[in-house]
Each structure stands twice: as C-alpha cells, then as structure tokens.
Structure P
Amino acid sequence: MLCANYTSATSVENGKAETLIFLHGLLGDGSDWNDVVSELTDYNILTIDLPGHGGSRAVSCDGFEHCCALIQDAIRHGLPEKKGLPEEKPQQPLFLIGYSLGARIMMYGLTHNGFSQLNIGGGVIEGGNFGLDSEQEKQTRFINDQAWARRFQQESIEQVLFAWYGQPVFSSLNPEQKQHMVQKRSHNQGKAVADMLLATSLAKQPYLLNQLRQCDIPVHYLCGTQDKKFSELAKQSGLSFTCVENAGHNAHSDQPRHYATLIRTIVTQIQTKQLE
C-alpha cells in the first residue's frame, strides 16, 4: 500500500473540516507540500507518496489505472472516519490537489472513474499536461522518456538530476535553486523513478482536456506566471485557472503562502457553487 500521512485540522470554526489530498510530482514525496499545508491548519490533510517515491519507493504500478487504484486505496485507508468501514464512501467531500505527475494521475482518475469509491468534491491541477494529440507526438515522447529512464537506471542520481533540472520547463530556476533541487531529490532510487516514469509516461496518457471540460467534478488549474508552457496551456484550456505571480513550474514550492490562500479560495468557491 502507498504511504499516506494524515493530519487533522487544528482550527475549525463551523463543523467538520474538509479534507485535502495532495499528490506530488515525479522525484518528489508528500513532504514537498509541507510549506503549503502548514498554512492550511483549518483543513484535514492527507499527503500520499506515489509509487516508487518516498515511503512508497518499494511499491510499483503498471499504468494510470493501477496507480489510481493504489491512490484510492491509500485514501480509503488513510482517513480516520472510515477505519473499520472500508466499504463506505467518506462522508466529507475530498478535494484533490495534484502537481505535474500527480496532476496527470488525478486528471486520469477523475475522467476514467478511477476514484469511484471516493466522495470527490473538486480538484486543483497544478502544472499538469492534458496529454498529446497525435501518435507521432506520443512516439517521440516515449523515446525521450525511455532515454531518461535508462539514465536514471544506469547513472548516478546526482548526475541525472543536474541534467533533469536543465530542461526548459525548469528554466525559471536559478543555479542555486537547481543545486538545491538536486540535493533535495538525491535520496531517490534511480530504478524506482525509471519504472514510474515509464509506467505513467505522457505517451501512455490519453488526451484528457475534453473529458475534463465535461466532468461533473469541478476542477481549477494553477500555474506559475514564469512557467510559459503551462500558462499557455491553461489559457487555451477553457478551464477556470489562476496564474501564480513570481512562480515557475513548481508554484507551490515557489510561493507556498500565496498558493495556500488560493487553495482555500478555490475550495470555498467550489463549495459555494455546489450549494447554489
């Protein structure tokens, strides 16, 4: 089972607190959200380590459907209100927040009935790619992901990470920030990362935007203003979105306090619309 860490709300004014579920990106773990969740003490929090990462590094998955099943199971067993009652849906609505890989897995689950046993109230997509349109794009991407996977398997983790954070999507990072990310991610096991990278490659992900637009569960897109690629995707998506000022691809890390404020605002707006 995936590693999941639950924290109860410490300041709640009216009734039970909502529960926020956080899904990190490739190379990360649940602790990536610490600076954000420290600002959200009025919510119950569940952070999950994805397969091959953190406390779940010994867990593997064979694709998006399997990964969603693992996440659903981790959520169902990680919430105190349903211990002993695994067959019942949680009563309080759950709000999913996913970054990059975590966002892609979340989007797949929302559009492919991957979280059918959960009471999902809404989702926040941070820097998530909706998918690729053509088979040629998918073939090119998978070749690229295979090359990265070989490097993670064969080279020292530090060497690969320096190259990884040299990619255009991380161009907003200065040299000191890149060095910090390499040090922060060096605990990862190369083979576990490679396995997860291939299992959840963007090349294997369906194009999800059209289904997201029609999804009964409301979603909101977040991206950093310095993340040009994903800012453009957000603007063209037709989804409700917010660009986080002075932030790059990893907006929750760049601006954790502002990010937490946005999460609170988005959750409140979704709930208000559902009551109308």
Structure Q
Amino acid sequence: MTGKVRFRNGVEVPALGMGTWNMGDDVSLRSDEISSLQAGLDAGLRVIDTAEMYGNGRSESVVGEAIEKRRSDVFLVSKVLPSNASAKGVVRSCTDSLKRLRTDYMDLYLLHWQGSVPLEETFEAFEKLRDRGMIGSWGVSNFDTADMKEVEQTSQGENCVANQVLYSLSHRGIEFDLLAEDHDRQVVTMAYSPLGQGGGMLKDNVLAKIAQQHSTSLGPATPAQIALAWVLRQSSLIAIPKAGSKKHLLENIAAQEIRLTDDDLAALDKAFPPPKKKVPLEVI
C-alpha cells in the first residue's frame, strides 16, 4: 500500500478506496461484488463509498453484507439525498442507511449535492448525528468553489472534512481552482469515477502507449492503471474507483506501483488538456 490521506480530524486512510455505484443492481453479480470488496479489505484498503441513492439502497445492502463481520477494517462513507437533507430527514435517512449497512455508525456522511434545504439546517443535523455517535465526521459531494464558500460561511463549516467530486483525465475542471482551494481548507477531495464512465476514455491511444512502457506485479500495465495512477499522484486525494470483480480490484491496487514520468505527464496533458479557465463543476 502506498499513499495515505489524513482528514482534518486526524483520521488517516489509504488514498485508494472502493466505490460501489451500480453495485446491487444485478442480483447475479452480488457474490462477485461482495468478494471484490472483501478482497480489497484483505489487501489493506479501508475506504468503501456508497449512498442511499445507489440502487435505492441496494448498494448499501451489498456493502453491509460484505463488511458485517469486519466492520473495524472499514472507513465507511455514505451519502444523503438533498431531498432528505432536512433536520428530520437526515436522521431518518442515516438510520435507514445504517440498517442496510448492518452497523450502528458510519465514518463519514456526505450531502450528495446541494438542494433546497438550507446548508445550516443539514449541517446542524449532521452535528447531532455526530454527537450521538452515528457518524464520525461529515462532508459534501458535488460542491463547486462557490458552494464551498457557502459551506465556509455556515456556523458549522469548519467541521466539513471532505468534498467528493468527479475527477479523471477526461474531467479535469477542478484543477483550475477547486482542488487547491479544498486542499487549503484542509478538505479532502474524494475523486469518483477516476477511470471515466463506460470505458471510452480508456481507449485513448496515448494511454495505451504509456501503458506499454510500465508494468506492475501483475504484469504489463493497462490503460486503466495508468489513468488511476495519474489521479492518485495528487496529494490529499482519495480515489474511489468501482471494481465489480476481484480481478479488477487487484488491478486497481497494483496501479499504485506505477510512477509516471515527466514525459508521461506531458503526453497526458496534451491528450487531455488541463483547464485554462474556470469551468462549471462536472457531475455524472
């Protein structure tokens, strides 16, 4: 295991985590999904990210089954929908999520995106959950620079420890300002979909050429491993790619062995240009 990330509250976790978007949607894949999550824990990964929205709770149920007998191995993250982010709704959603997750606490609870409920009300509810021991800390997801300034202006803003956003070679907008600003605030960035969506990005010829020049303990590097290594090079960032099988999970872990050269990074910048101006936060 390589990089570690430390949250503002002192908790430290591996920089590579496990996402669970779409897990639980296909019953025939459930055992593979559970095996993948458990294999990640066996290999020393800790962060498992899910949400009440994913499959209307089915993802949380898969995670709950995977971690039931090894809760202490996991840094567990889930999210509340903005439509449930009222004072009463937060408590209800968190309670329901914990039932599906088969545990009595989660380590990090996020507001999935900003909705119509005032942030002050949501964050007050988060603080109450923390006081009750139902969550260890809280943060946000899909918040852009202006949104984070709003967070900062709330009376509880200094307790926000994370912002989960889309970040990959094909979605680099946060590099213009948000990534650095969150780092300065001691807010950990969690990168979802670091390998892109649907595999289109991974078919790029430049990724293929760079992969040919690297290898891991599993053998020749893949374009996906190069893309993941590129995301993991950032400090104070946790990447949460989904791995629906043990094989895919082990490939993600092996990506941590790759050290991209200056030439590699220059070639990737040319193929996937960094932002030259502010762009609205991309969301999928």
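None of the figures in this text is laboratory data; all of them are computed from the coordinates on show. None of these values were measured; they are calculated from a predicted model. Cβ atoms are built from the backbone, for glycine too; each structure is taken alone.
Tabulated results
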{"read-out": "Which of P, Q yields 0.75 [FRET efficiency 1/(1 + (r/R0)^6) of positions 206 and 238 (r between Cβ atoms, R0 = 30 Å, to 0.05), calculated]", "value": "Q"}
{"read-out": "Source structure (of P, Q) for helix-only ellipticity at 222 nm (-39500 (n - 2.57) for each DSSP H run of 4 or more, over all residues; to 500), computed value -11000", "value": "Q"}
{"read-out": "Structure (P, Q) behind the derived value 1.6 of distance in nm of label points 7 Å out along Cα→Cβ at positions 110 and 214", "value": "P"}
{"read-out": "Structures P, Q, by distance in nm of label points 7 Å out along Cα→Cβ at positions 22 and 126: label with the highest value", "value": "Q"}
{"read-out": "Which of P, Q leads on distance in nm of label points 7 Å out along Cα→Cβ at positions 6 and 118, largest value", "value": "Q"}
{"read-out": "Parent structure of the calculated result 0.75, given that FRET efficiency 1/(1 + (r/R0)^6) of positions 54 and 70 (r between Cβ atoms, R0 = 25 Å, to 0.05) is the read-out and P, Q the choices", "value": "Q"}
